[in-house]
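I've put the structures underneath this note.
Every number in this text was worked out from the coordinates using simple rules, so none of it is lab data. Here the structure is a predicted model, which means the values were calculated and not measured. Cβ atoms are built from the backbone, for glycine too; each structure is taken alone.
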Structure P
Amino acid sequence: MNFKSIFMGTTAAALVAGAVSAEPVTLRIQTHYATEHPTGQFLATWIDDVQTMSGGDITIEMFYSSSVVATTETFDAAINGILDCDATGGAYQTGKNPAFQFVGDIMGGYETPWQQYSWLYYGDGYEAAQELYNEQNMQLIGWSIYGQESLSSSRPIAGFEDLDGWKFRSPPCLETEIFEELGASPIVMDFTEIFTALETGIIDGADASGLANNVGLGIYDIVKHATYPGFHSMPSDHLACNLDVWNSLTEQQRRIIDTAWQKLSFQIALYNEKANSEAAAALQEQGVTLYDWSTEDRVIFRQAAQTAWEGWADKNPETRALVESHKAYLQQLGLLN
């Protein structure tokens, strides 16, 4: 056997040994999405990617539809070892630390998922967010962002002036503060109450989800006005793992999970951009009026959002750090002056 054959044989053996040296691991993860939801289906693909690329060294046991603990308790379940990772979203943890608002839904910040992703990967977002997660003994792996949400309304909502006295279903906290600043009347109610409230006129509109999701929910069977493209809210789901669990993985295992998640992130944003465009075309044919707010009105909304951000930033140093990070990056993108 010549030297080349010996070398190649030795190298191949070393690669095989390195490939099987990782200790097989099973990760227990909970998501609030159902298996039939598009994001649930993307998560299933992510699981297949991770398990295939790892050669079986990583097994993912996914609990869909928050089947282990309530959605808002998923993060704590991962901290306490009931689960290994949380695939819900940071915005559910504002009660733990208000800074989580600014890794969950920045509200009035970025205009596209790509801009928001770029803060995480090309601003100082990943490092800034990681400090917040690490304080809870968690590791942020990445985001998935489906895009801007649309406001739905029973009356025209063409610009900020139409918000005066507009009663709408709103999630609690930051969003209510921003819209109250602009003269609207946000009403915090459970998601399941939206349809009855719209039908009975208790509310004029709702912040529910993105345009395509709203079609699936049946909202435009009741109301015939909506903002599109959206501007006010773009929530980011996350994958976050118990820090001790994450550190116990090999570098190869961590790279596989991270790389596969970035593929999922890209696919979710791309899929929803297409779905929303298709929904917009279909809705207009059905007589639903869509309103693309002017640059001037978007600036007014962003200014109101900044006022609310400052109030939140004063709550603690962690929130201040994230707000300042977003502001600096938004200025780089020309979205803030």
Structure Q
Amino acid sequence: MSKRLFWPLTLLVALALIAAQCAAPATEAPPPAKTEEAAPAKTEEAAPAEGAALDIEPIRIAIVMPSTTTDLAWSQAIFDALLRIQEEAGGEDVVEIAYSETMFNVTDAAAALRDYAADGYDLVIAHGTQYGSSLFEIAPDFPDTSFAWGTATDTGEGEGLHNIFAYEARAEQGGYVNGVLAASLSKSGVIGVVGPVEAGDAKLYIDGFVAGAKATNPDITVNVSYTGSFGDTALAAEAANTHINAGADVLTGSAQQVVGAIGVAKEKNVPWLGTQSDQSPLAPDIVVATQLYDWHDTLLDMIKKHQAGELGGTAYQLTLKNGGLTMLYSDSLPEEAVAAAKEAEAGIISGEITIDIE
């Protein structure tokens, strides 16, 4: 497994050139989404039996991520899935993984994506919608490489591209379930939400959360704030303190910034409901529920399609129904609150509950 580093463009040109020459290959790039195929997500296919070797040929995968592989959120969720596939397939000799993390600068990320493709990686993943424009410019130059990006539904077929996959998490589903749970837990009638940027799966999660809380208790107050950053933990901590001072006795939030908010929740002994990745290691007694993203089957399907000669064109969704989204509940939660959350979960899966969001 290799990791590439890229110098920010704000440095002197000479240093930037040196950094570009020395940079290592990034991990897989996220595929562009195919809107018309988003509903029948390929992730509904059954996962391989635990412990069974994956029937895939050797493959090289590179991924570019906006945060670290240990962010307990967006990037860790997909990186952990890649590591699982690598282990199930028989190790690095079968699945080679290269990655670039903390790629906040989109231009640097584009350079990493192009370098990975030029280096012969089979699947290049751009794990962030901010990388989409760059990906669509790079993909035509490498017609034998599969690219992927998310969260998105555009696979580029409208522009004549056939080597892009797209993927997204229907985060409003687990958000709704967490909203039901939060409203069941709250005694003050006030809940606080620490949002990053009002876009993508973060907005889906928050909109779903508000809908679930309001469906459970129409009189509940859900205060939502957006920090304007995915990774500013200090701003997230400040937002969490503001919510608690306004009476919130349950908190939630999204993106890698939540490390700061969870720290405040732990200090003030306020329950936290998580999403994307398991955040309970930060505060086992405080993180009482989590919506988990499981990209394993989505990534495996991309690999198999690539090796069968289908280089793109599929849009994937993680849902509660196909198992791409799963809910974890702490044993410390009241039984009636968990029962309400599980009832909502079952209603979403059956279609009895529809979530109205913008």
Structure from which 29.8 was derived, mean count of other Cβ atoms within 10 Å over residues 176-183, options P, Q: Q
field: At a computed 20.5 (Kirkwood radius over Cα pairs in Å), which of P, Q
entry: Q
- prompt: One of P, Q was used to compute distance in nm of label points 7 Å out along Cα→Cβ at positions 88 and 288, and the answer was 2.8. Which one was it?
  reply: P
- line: Value 0.15, calculated as FRET efficiency 1/(1 + (r/R0)^6) of positions 224 and 248 (r between Cβ atoms, R0 = 41 Å, to 0.05) from one of P, Q, is from structure P
- request: Identify the structure, out of P, Q, from whose coordinates FRET efficiency 1/(1 + (r/R0)^6) of positions 240 and 312 (r between Cβ atoms, R0 = 41 Å, to 0.05) was calculated to give 0.55.
  value: Q
statement: If helix-only ellipticity at 222 nm (-39500 (n - 2.57) for each DSSP H run of 4 or more, over all residues; to 500) is calculated for P, Q, the one returning -11500 is structure Q
- prompt: Computing semi-axes √(5λ) of the Cα gyration tensor in Å, for residues 184-303 alone gives 35, 18, 16 for which of P, Q?
  reply: P
